[in-house]
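The following blocks contain the structures, represented as structure tokens.
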Structure 1
Amino acid sequence: MTILGWICVLIALAVLVLWLAALAFIAAGLRAMPRLRVAESGPSDAEADLVSVIMPAHNEVSVIDEALTLLRASTYRQIEIIVVADRCTDGTVAVVNRHVEEDERVRLVETSECPEGWSGKCHAAWQGYQQSQGRWLLFTDADTLFDPALIQAAVALATRRSLDLLSLLGNLSGTKPFEKTAQPVAAMTLMTIFPIQKANRADPARRRPFANGQFMLFTRSGYETIGTHEQARAALLEDLYFALWAKKRGLRAGVTVAGRLFRVRMYDSQEAFINGWKRILTEATNRNIPRLQRIALRLHLQTLAGPCAAICCFVGSWMARIEGWGVWGLVAAVSLAALVAQIAALWLAYPLSGASRWSMWRYPWGCLACALLVRSAVDDLKTRRGIQWADLHYDVQDKVERQPLTAAIRDRLSSPSAADGATKKKGTGTD
């Protein structure tokens, strides 16, 4: 029994080390995050720079009305809202037209086709940029919900830190069982690939490039320096592509959590959730099969870690009463410490994605679900099954080519007109 006891000690110790490391990792990320200051006053409406909010939309009739209503309520009045309806076949255009009639700051751009070599979202965003006038360019999605104070707080933070790109992470919707179970784990998995403390390093050479496409606030000059969406035209995760090029071009970038100021309704079905997170994690790892396999293995181990610690704690306590505290007391103590460390780490991590702390008990099942999801993504890559995005299907290569700026884009950026595009532009908002 002594040998069994020491085996239990080693298992519990491994779980304890795992969760102490996770706790330190999360704490480091929290310390490194820039802070949005809601109460921070900005310039007067007359002095504020125009923010062009560009929203690609493909069949978003169920969500876009509320998104536009909240955008129009922004306390930052100097905005123009450009909705690019990309091959919409539902009632999206009618909803947007109603907002156009009610608010002169809202404009609609319709696209009926996507050129070869472009992803639909990138082409729609680029079309919106072509129509924009702002010094600031804010790219967002139709399934996002902005607090009225969000844009002002984001512009103030980007200005205060002299950022060329500010990206925000929002609270993810969590009303359905699959969201409560798997979504917090999926979000944490993404953050282990792109640690937020490394994404906020001031030195571009040491920065781990990361951005969230649901909220990317660029200076116009910064956006044009990295080649606009034309450079990222084939990317299925254009946000990561932009973050990479911001690093390569020496631009200042930052990422932080917006919390209650920014909410995202990502997926309305379990199938959409699976396809969406498969796409995100596949592209986040640059379609690297061995890396995805390591992530799946880690998730399987995390599935077992908590239950193993709980079992060891129970067995240790029970055996200590029978054989004395000795090694079994050590088993119980180390296992209990491991469970406390896990609870503390998840207590800090769950609210970062908007998940309820009451959902932490679902964590092992969430790890298992995400492990199976990642393994499915690996199978898709091995069989070249492609990537499903909404009702569109995209073929995949083994890895994304990280090509330099094309000659046409370099020429345009070095021309006098590019410098003109980087100048500060003002606009007139409505009261």
Structure 2
Amino acid sequence: MTLRLPFLLLALVCAITAFGQTSSETAAQAAKLYSQKAYAQAGPLYVQAAEATTNKSQKKSSYYNAACCYAMAQDIESAFTYLNLAVKNGWRDKDHLSTDADLKALHADKRWKSLVNAVKPAYSENATSSKIITADLENFFKAFELAKKDTAKAPEVFQKHYFEKGTAGLEDFFASKIKNEQAFSKAVLQNHRFYSSIQPTVTKAGDFKKHIYTSFTQFKDLYPKAVFPDVYFVIGSFTSNGTASDNGLLIGTELMSKTPSTSLKNWSDRQKKTVMDFEHIPVTVAHELIHFNQQGMKKENTLLKYALVEGSAEFLAELVTGKTDGDYSSFHDRELLIWDDFKKDMYLDKYDEWLNAKEPKRPRNGMYWAGYQICKAYYTQAKDKKQAVADMLNIKDYMNFFVQSKVDEFMRTKYIN
């Protein structure tokens, strides 16, 4: 017979176990329990993770995850308590909330409809109403100058003068990409010449507003159901050039800052390749806009799914800007070899293996390239182009989309001379 601890005792055990951990560590422990379907144990840890951080993005995510755990454990009252706290702390993803299977137990409750209606999505259907927000750039460089004068206290300086003054976009970027001010401060100070050199350039990121609105308008023409969030330009520590959150599009501007005056002294060739041209920013923004509009895609842990999520963003960004976000020139002359390898792995969960380089077999971002080819093949042979765009943003059956694209024939025709 298996002995089962009462719920409150489980919560106490979890709290003791997590004592002394950071919010992120506690959330990671909770996520592991969730994956094991130990919902009653995971819920209290998510609550503790939420209460251990001042970052609203981390707070709302942990409260939301706690609500999911309590709902799965059939503790309806606690689920509503923490779901309301998630909304209070800025939860904006109404579509995800409405369709999340973890919360199904709450749907019959009279409180459900009013809670869903309380969520206010941070986007507009108007392609030129998005705000282009650069306040975080100014705050970063003020903090940067102070941190250089007192390097021993740099983490505290960045916390006070950059992160605590941050926009909703920076809070989301911190939670998903930066994660802690100590590592961030170390990376920034180690590369202080680089950061100093990019200040005159990146503080002009707002000047791309016209280009961004142009690509947004073109995307609206391709996909009439498109929605448009705000665009946040932030500074990170070389962890991401762009991502999307329910608050908007978040652009890691330090990785989009290369000009002739950018200081890359003592950097390796590999490091130099990570920094993209400043003029490329509108393309990255377009790529992230596509991700923001992919809410209709089915969840699935296969390489094919990952490839189509990224590949559709690449293909549609190219349609509206004329360029892909990534540089795939190193795939030249080995396209079919890489393609055949992709087909062998596409129904497996091999995200990392196809994100990172695996030379001499293939360069980095192989799944982006493969997904791009599938989407291009699908679009090329489609009679109704707008429907083809809608299809690739709302894929429910990845295998069927692959078959319908006739991509194998497309690849053989394109790359066999």
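Values in this text are rule-based calculations from the coordinates and carry no lab data. Please read all numbers here as calculations on a predicted model, not as lab measurements. Cβ atoms are built from the backbone, for glycine too; each structure is taken alone.
Before moving on, here are some points about what is shown:
- Computed 28, 15, 12 for semi-axes √(5λ) of the Cα gyration tensor in Å, for residues 128-191 alone - originating structure among 1, 2: 1
- Identity of the structure behind 2.0 (criterion: distance in nm of label points 7 Å out along Cα→Cβ at positions 72 and 152, calculated), options 1, 2: 1
- With relative contact order in percent (Cα under 8 Å, 6 or more apart) derived as 24, matching label from 1, 2: 1
- Entry that produces 0.94 once Rg/Rh (Cα atoms, Kirkwood Rh), for residues 32-111 alone is calculated, selected from 1, 2: 2
- Structure with the greatest value (metric FRET efficiency 1/(1 + (r/R0)^6) of positions 80 and 208 (r between Cβ atoms, R0 = 41 Å, to 0.05), set 1, 2): 1
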